[in-house]
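Visitor: These are the structures, in structure tokens.
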Structure 1
């Protein structure tokens, strides 16, 4: 009887180890590297991808690079030494090709397929290795969608948004990271496309709240797209730009929902965006995280752009299965949206204003 119980306990431990994403000992076939676990959207991808890998029945191991490229590169090197069959990489450094090229070089030397995702690497990186692919979004699409959504919202609610009645909307912009294409395009097109909608409706273009800031955005200096950074910036801005001074910031645009949450918390501290029909400043984000959906439902955020974590994880799972089975990395992907001439797959965005 004791022997039977021991066998059952060992089986349960092994099953739990795989389900928890830590692999079985050092024999994990698939190694997944996240730029940071603290990013809300990335946490959603991780949860969805763990489910996909569990369904495939492969052993795998997740890594938190904690925003440090050196750490991530060392983690990849260790995984390859352990005998990884596939590496899946959410690259930390998107400012140049150096880090991605280094990882591809390590994988290519061992003949291991590389699946980059979410944080885009260049066409040159992907083309440098026939077992390399990128899965992500059209970086500009989220910015265009967010801008259009913001413009339409303001036109429909202009009197309520224009708190001081001066005929123009004062906005603050939170940028996630310098050198990141998603952040660059979201920052640019969210304003440009909103302005197109506004001017077409006979309204003035948006006006950045601080004329002394030539960038017209505030960036997370740590590149973490964090709620903490947005909260700190928003709290500081509200000390000078507020209802009492008749120059209240009237619109908040964020590159992601984490930063939008931070801005909402700062607004809460001065009596705004507490929910229901109370006084509110429209806050827009990107990702459609569960937290953002809840804030929108409670009328504490105005809208967001859905970045499909489950859809991305599903495609990563499909390509991982191809790699494990020894197929071409893009086998049986005719129905997916792929770039011309380079192994890049695009997951579509969608507007989200509530259900």
Structure 2
């Protein structure tokens, strides 16, 4: 078995160059401390030849500073979170920060493990879409001086800032849109309602159905439907099968996210059920993939990329003492009309944003 090479340290380079570790440190950090040009070149050459990697964590600990932020999301498979992460990373890079991204895979215990790992790595800031909602853990982070911004999923804990979304309003808006199109048998298809966002969307759906005097039709995933919990697409297909088996004769389907809606459309199409002519389908998130499928998906837009940029900007401002006030921001939904919803009169929607 091949032995792993030991990582080269400043002390190793100092020994090879026959100088002190302090001198090596000054050269590698590009300090103004006077060192002869020949010695500087010698040290840099040794560092390059030995593939020396600086211990940035050590430097951060000495200076009590950190240029690393942590991000924890439930799934990097879902394009919604991928877009959030893109907004975070682009903003961080512009300000010379690095990002450690952790995928909790919808597992509360794994989420907690990642948070502990990030604490051990001395990050000073964390952006999290939490499914665990562990108030004790978040209080511990705040007590340690780690700035936390909760996004997407509401976290009930003191000492952290929040960028939330009006999921209830989004659920109302989607349902009212379907009602305005003449639908009366509207089913709400959802992954397990084990997180605030899904429960809030359902609440909005219920309120809109009640005000219209309509009976809610709920189709919720269970453990059998979530045979692949990392794929909302597969869950959408399973829920479509469950809906058809129930024979509730829904003319429209509203789902808790776009990937679920895409799975529903795929399953209906495989059974020769035309979307939207026989069953209209509406999503929630506004991911780019929604406009690439056939028919293009009508949805409620949640500003994913913008949420990531906003969260990162505010976190870095807090870390640099530019704004230490805790805040709570609630982003607003926007309806995107495409071709996956048809009026009961038979005329499909026109495309537009």
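Readers should treat all values here as calculations from the given coordinates under stated rules, not as data from a laboratory. Predicted, not measured: the structure shown is a model, and the values here were computed from it. Cβ atoms are built from the backbone, for glycine too; each structure is taken alone.
Visitor: Identify the structure, out of 1, 2, from whose coordinates mean count of other Cβ atoms within 10 Å over residues 134-141 was calculated to give 20.5.
Guide: 1
Visitor: Still on this model: Have a look at 1, 2 and say which one yields 21.6 for Kirkwood radius over Cα pairs in Å, as calculated.
Guide: The value was obtained from structure 1.
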